[in-house]
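Please treat every number below as a calculation from the coordinates, not as lab data. Here the structure is a predicted model, which means the values were calculated and not measured. Cβ atoms are built from the backbone, for glycine too; each structure is taken alone.
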Structure P
Amino acid sequence: MAAVWNIISGILSLEPVQGAIVAIIVALVAKVIIKHRWLKKAILVFGDAYDYAEEQGILKGLKGYQKWDPFFDKLIAEFRGAFGRDPTPEERAEAVKYVEKRVIEEKKRDGL
């Protein structure tokens, strides 16, 4: 076991290996920061689209799944404004998860 540790220690003491490890760590930290910034901005967009769909539901008498059309219309418009592009299918899925969570929270709050 000591021989294995000596080999690993020797490899880790090499300058190119240390540089590669630092580069990987910096890249991972940067990815987390970028994802966090995106998520904060995206949640605001999701919330605006949800509020708009609820408002349209009241104004037009829409119920349940009928609100998805105004939600996605607003989501795409807001997303273009915030990010300069349409949301990907994965980002749309995140928006749907956000809406479902809000609906559950509202039902709990209202005692339904």
Structure Q
Amino acid sequence: MKYNYVKTCGCCGKPFSRFITPLIDIAHKEALEELMQERIDELDMKGNFELICKDEQVAAFYYEYANATEETKCNDLCDSLYDIACDFYEERLTEINDLDFDEEFI
């Protein structure tokens, strides 16, 4: 089954992509957003990008395409942003696992 990367808004007709990411604490939103925006800039895309947050967690990313040419890059964009989010999540897990806890803490 093929995934449809580009969806169309029912009310305004604008093309967009929205992907669920691993849940990342909202404290990391700015750092994750910076990494993702760098990738968007590398692809020379000018659409609207935002991270969607719920319950103090980054839960998804949303990208609204600026034009039809950008839509042709949707697979690369979405795959890249999803990979960035997953790698970022894994790095945070590694940091937590690498912490030394006192026996009293446990």
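Assorted remarks:
- Each of structures P, Q was scored by distance in nm of label points 7 Å out along Cα→Cβ at positions 37 and 53; the highest score is held by P.
- Structure from which 20 was derived, relative contact order in percent (Cα under 8 Å, 6 or more apart), options P, Q: P
- Computed 60 for percent of Cα pairs over 16 Å apart - originating structure among P, Q: Q
- Highest-scoring label, criterion being distance in nm of label points 7 Å out along Cα→Cβ at positions 21 and 85, among P, Q: P
- Top of P, Q by FRET efficiency 1/(1 + (r/R0)^6) of positions 29 and 93 (r between Cβ atoms, R0 = 25 Å, to 0.05), largest first: Q
- Computed -13000 for helix-only ellipticity at 222 nm (-39500 (n - 2.57) for each DSSP H run of 4 or more, over all residues; to 500) - originating structure among P, Q: Q
- Parent structure of the calculated result 7.8, given that distance in nm of label points 7 Å out along Cα→Cβ at positions 5 and 61 is the read-out and P, Q the choices: P
- For 22, 13, 9 (semi-axes √(5λ) of the Cα gyration tensor in Å, for residues 13-76 alone, calculated) the corresponding structure among P, Q: Q
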